[in-house]
1. Out of 1, 2, which one gives 1.2 for distance in nm of label points 7 Å out along Cα→Cβ at positions 23 and 47 as computed from the coordinates?
2. One of 1, 2 was used to compute P(r) over Cα pairs in 5 Å bins from 0, in percent, and the answer was 4, 14, 15, 13, 11, 10, 9, 7, 6, 4, 3, 2, 1, 0. Which one was it?
3. To test your reading of the models, identify which of 1, 2 gives 4.8 for distance in nm of label points 7 Å out along Cα→Cβ at positions 7 and 39 when calculated.
4. Using the calculated result -36000 for helix-only ellipticity at 222 nm (-39500 (n - 2.57) for each DSSP H run of 4 or more, over all residues; to 500), pick out the matching structure from 1, 2.
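What follows is calculated from the coordinates using simple rules that are stated; it is not laboratory data. Remember, predicted model here, so these are calculated numbers, not experimental data. Cβ atoms are built from the backbone, for glycine too; each structure is taken alone.
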Structure 1
């Protein structure tokens, strides 16, 4: 079975990067993916800044 899987594989992984991603809990809408820890960075926002704006108005 293992030999069949080996022969049928579309590509061989030669290396990988061990990466740990940590994001402070004050940030929302954070969705890191294996290819990029900064995926959709433009959608991230600081929850504390948003709540501060709401209380100041």
Structure 2
């Protein structure tokens, strides 16, 4: 195999590795986004409950 062909194969493998790493980072980013969305939903839920409880307590 000529040296140029070997270099092209190496470059393709490097690009494939970079693509795989990029895909892995995208998956991790999506997982972090899902955790953040879940935490924000919980905060909003707790905030709503606290508002209801504080309103009820101030009425007494």
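1. Traced to structure 1.
2. So the calculation was done on 1.
3. 2
4. 2
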